[in-house]
Structure 1
Amino acid sequence: MQNAALRAVGLTSWRYQLLPVPPELFAVTVPALKGAGFRGANVTIPHKQAALALAQERDEAARAIGAANTLLFENGRIRAENTDAPALLDALPLDPRGRDALVLGAGGTARAAVWALLRAGAAEVRVLNRTPERARALCAQLGGTPVSRPGPAAILVNCTPAGMAGATLGVKSVLAVADEIAMFACVVDFAYGRADTPLIEAARRAGLPAVSGLDLLVGQGALSFERFTGLPAPVPAMREAVRA
């Protein structure tokens, strides 16, 4: 996706590459990227909170959320940003103001979702996680209400890896929610793969507006691309590359 975007804007000398990094090596790998010619990096599960801790500068969203998915290397410093939050709000088919939401998960992406929805004026954001203590801690820091079971809400946001290839975390709770999909007015799933997740499939069968993880991947990736390059993101080229 990002390489397609670089080609589309003529940055033929730039490359975007995958760097698998185990958690125990993250803190030594990221600072070394600055001297290896990297302009920045996108950060995925499970590194989003660790990425924030490494940064000397943080944007408002990353600082408030406590997690970053985009790192910029400039002037010898690391800047952390969070593009998950604005990408979610840009993609929502409903205005969250005055509405309630249910967020599944309590990791970095869930933190971004809760912060974004509350900041956008959601009436209540409930958080369901398989480890209740993590849901309570998230809500104590950012707002929201921890819950022990799913219930009706205008907006459902899945921030667990359930539905991604090889993922098992939270599958039972996500599938239980999928069985009662009519409780919601729209569904957002940050998990993505080659096919729609069970949650997105259930939403579409029920005729609900649904935002897939690939839609969000393009949205947050476009915002990161603009931070990296200073150029407008060629979103159609990025979307075409993802769908291909």
Structure 2
Amino acid sequence: MTPVIEISKLTKTYQVGDVSVEALRGISFSADKGEFLAIMGASGSGKSTLMNLIGCLDQPTSGDYYLEGNNVNNLTTNEYATIRNQKIGFVFQGFNLLPRTTALENVELPLFYDRTNHVKDTSKRAIEALDRVGLADRMDHDPNQLSGGEQQRVAVARALVNNPSIILADEPTGNLDSKTSIDVLSVFRELNDQGITIFLVTHEAHLAKYARRIIEMRDGFLISDKEVKHRETTKGMVQR
């Protein structure tokens, strides 16, 4: 089976004035469809740079990146935009919801950027996505009428609405308290159980243990890649 993602010797160097900053230094790994993978590391480790490359928000300096068997390194701007819209769903720490727009309208938004126009009933698709995260009954509420956890679930529904191959979640619980964080991670766990591939970026070890596999980074290097043998449950207990 072709991996959903295959990365080989990926590097990323930024030029800051006269100084070259090596954010990634020859990263290689692959992930199969249906994996739940956490990317861990301290600030400056390169984990967000790696996430940006996986999400086609940036291009590598060297190395190869294959998404579903296709090398995406040399795509056009429009082809990158299509991948971001159709293949990858993004969830960020800051929710990024439009403030005076209902939950339903926020979730619909990616469908309006779909150039294939393959979804005719955008409201129906958005309601289905909200239902998957348990928020269909809140679809007419604006973000300021929702709790932080509910806002993040709306953001997850928005990431789901185009049926992506992968969801990239960059510190998705960073603005949430412990209990709400577990509620949001339980949503990711349920989606993963349904077969969606999930990448979770976090600097917190106990949150990474909700995934099935942990990649740890330091100073632009991949320093470990291991299966999670004792996963955290959504009740905060260890699943053996």
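When FRET efficiency 1/(1 + (r/R0)^6) of positions 3 and 19 (r between Cβ atoms, R0 = 30 Å, to 0.05) is computed for each of 1, 2, the one that comes out at 1.00 is 1.
To which of 1, 2 does the computed value 17 (relative contact order in percent (Cα under 8 Å, 6 or more apart)) belong? This figure was derived from 1. A value of -12500 was derived for helix-only ellipticity at 222 nm (-39500 (n - 2.57) for each DSSP H run of 4 or more, over all residues; to 500); which structure in 1, 2 was it taken from? Checking each candidate, the match is 1.
A value of 3.2 was derived for distance in nm of label points 7 Å out along Cα→Cβ at positions 155 and 227; which structure in 1, 2 was it taken from? The value was obtained from structure 2.
If distance in nm of label points 7 Å out along Cα→Cβ at positions 99 and 147 computes to 1.5, which of 1, 2 did it come from? Computing distance in nm of label points 7 Å out along Cα→Cβ at positions 99 and 147 on every structure in 1, 2 gives 1.5 only for 1.
Values quoted throughout were computed directly from the atomic coordinates according to the rules given, and no laboratory measurement underlies them. Remember, predicted model here, so these are calculated numbers, not experimental data. Cβ atoms are built from the backbone, for glycine too; each structure is taken alone.
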